[in-house]
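Pasting the structures in now, so scroll down.
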Structure 1
Amino acid sequence: MRSYLDFEKPVADLEGKVQELRALAAQGESVDVGDEIAKLEAKAAAALLDVYGKLTPWQKTLVARHPDRPHAVDYIAHLVTEFTPLAGDRGFGEDAAIVAGLGRFRGTPVAVLGQEKGNDTQSRIRHNFGMARPEGYRKAVRVMELADRFGLPVIALVDTAGAYPGIDAEERGQAEAIARSTQACLALGVPNVAVVIGEGGSGGAIALATANRVIMLEHSVYSVISPEGAASILWRDAARAPDAATNMKITADDLVRLGVADEIVKEPVGGAHRAPAAVIAAVGDAIERALSSFADKDAAAVRQARRAKFLAIGRTL
């Protein structure tokens, strides 16, 4: 069964009627419902186009959080061959919120970092809903240093509401771990590409997304704090999250204009979850373009390009 967001109710109603008619036809009823199904499908497609043609920033946030969107493990499975996962930070333990390893992206050896939320109750608990603890970021640093040593480009798949805010994470140095991971991104002599595939939340995202190229899916969001958190701070009312989302400039269009992101990968009408294979392939093409632009640059040039990118953010307004 497809999951629908609240603002998709007109589409849900029409597609629900289509499913009912198809079920009726499958039961061998003598009534010909083919024409009615075609009409309803056309209405549903038009309703979907209308809804997604005028999404607000808050609605885009909800789409970015949709549970059926392709996750980091899906991108890795389809884009990276011979993937070998690496576990542990060599200091405390393993953190499944960040999937890391080595593999080949379209024939090129690469290092991959992915924030994984999980797609069912069991996997969400195992991956802690994509909210990494310090050992997750220290694992990321370990893999980035390994990639730098062997000249492997780094691909990061960003999808987190933020770093885990629990007491145990704070006790083990969460802020320091995030800072070290961000520093490791900046220090890389190999090109790194980050793709915001869902939510890019706060320092938990920046720790992996401080990259030469930042790519965002059309309905992804990237912000220093969640709209709910911002609303709670500014107005002491989390219910004003839609207002916060509008004012925070968190959509892909806003962030490309501000120079925070470099490219937008279009999604099908209705979001990436309606055509995951096509979206994953398009992301692969965007990553390939980004990496190829650094093919003739040495380590110093790669670092300088990354430095210039971040120093230029906001200066073009």
Structure 2
Amino acid sequence: MAMANSAVSLEDVVKCYGQHIAVNNLSLKVPSGSIYGFIGPNGSGKTTTIRMILHIIFPDSGSVEVFGHQDTRAANDSIGYLPEERGLYKKLTVRRQLAYCARLKGMSGSTINESIDRWLERMDLTGWKNKNIETLSKGMMQKTQFIAAALSGPELLILDEPFSGLDPVNLDIIKESILELRENGTTVILSTHDMTIAERMCDFIFMIYRGEKVLDGTLSSIKESYQSNTIRLRYRDENTLNLDNIPGVTAVNNRGSYNEIQTTDDPQLILQAASKLGEIELFEIARPSLHDIFVQIATPEREIGTDD
């Protein structure tokens, strides 16, 4: 999987709505051929960033390049887009809806029919191709809209919450399709609130918080920087649970078979203090999950600029 070049590049991008700074001095590069995860709380600037990449809206300052060009539009044939707000023509049949989307992307003739048939079979929708969109379940509509975004084999596929409303079986179908597109050279920007999916699928993770970039890199590099913050601890005596009193402990989460401690102190100091409370059966310095990192960053108390 070659990722030497950038499919998308943002440099010092600023976007304001009145007095509100939605995106502030954002720079990032999306490597070609990667799955690049966009995460962040609601209202953090994810959708604004995506719309600037699509040139649906424009930055107040800074530059946005897609495949080296600054004049890309949302209708560009090389880009597929699945917005968070779904939009299908409910009176059209599934096939007509997909054929319409394919023509918008410059496809024609037998290529359209072959691609539609292949995708319908892949998504287990062949039996519904002549049914009106309004007769489909929410999951079927979601799969239909995913097909519409991916049908033309775009070089860049932007997916905003693609797994919303899907049961586990259909979620796996979409997930496998995204991975297959990546293997075939498509660059995927995946915006999701599901940290488990982001952790399992994405080659790179970008997190925006209050309009500013707070994470950007591979999952392993991100976890490495948070490695010493999480400790798993279990006492032989389960009644020994006065962990909140240990200096340097910022949070304690009961995980059933052990307690998970968040700390800003040296783990060895935590070990010394914890050993005074009872006989320790498990003490493990653990790399936190992406969920834990997300929560740690996106707490109401945190202010941009307080971290180095």
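Read-outs throughout are calculated quantities, based only on the coordinates presented, and are distinct from any laboratory measurement. Treat the numbers as computed from the prediction; the structure is a model and nothing was measured. Cβ atoms are built from the backbone, for glycine too; each structure is taken alone.
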Q: Determine which structure produced the value 43, 33, 26 for Cα extents along the principal axes in Å, for residues 63-190 alone, calculated from the coordinates; the candidates are 1, 2.
A: 2
Q. Given structures 1, 2, which gives the highest value for relative contact order in percent (Cα under 8 Å, 6 or more apart)?
A. 2
**Q.** Origin of the derived value 18.2 (Kirkwood radius over Cα pairs in Å, for residues 15-110 alone; candidates 1, 2)
**A.** 1
Q: For helix-only ellipticity at 222 nm (-39500 (n - 2.57) for each DSSP H run of 4 or more, over all residues; to 500), the calculated result is -15000, so let me know which of 1, 2 that is.
A: 1
Q | Comparison of 1, 2 by FRET efficiency 1/(1 + (r/R0)^6) of positions 151 and 295 (r between Cβ atoms, R0 = 41 Å, to 0.05) - largest value held by | A | 1
Q) For distance in nm of label points 7 Å out along Cα→Cβ at positions 55 and 127, which of 1, 2 scores largest? A) 2
Q. Distance in nm of label points 7 Å out along Cα→Cβ at positions 71 and 175 computed as 3.1: which structure among 1, 2?
A. 1
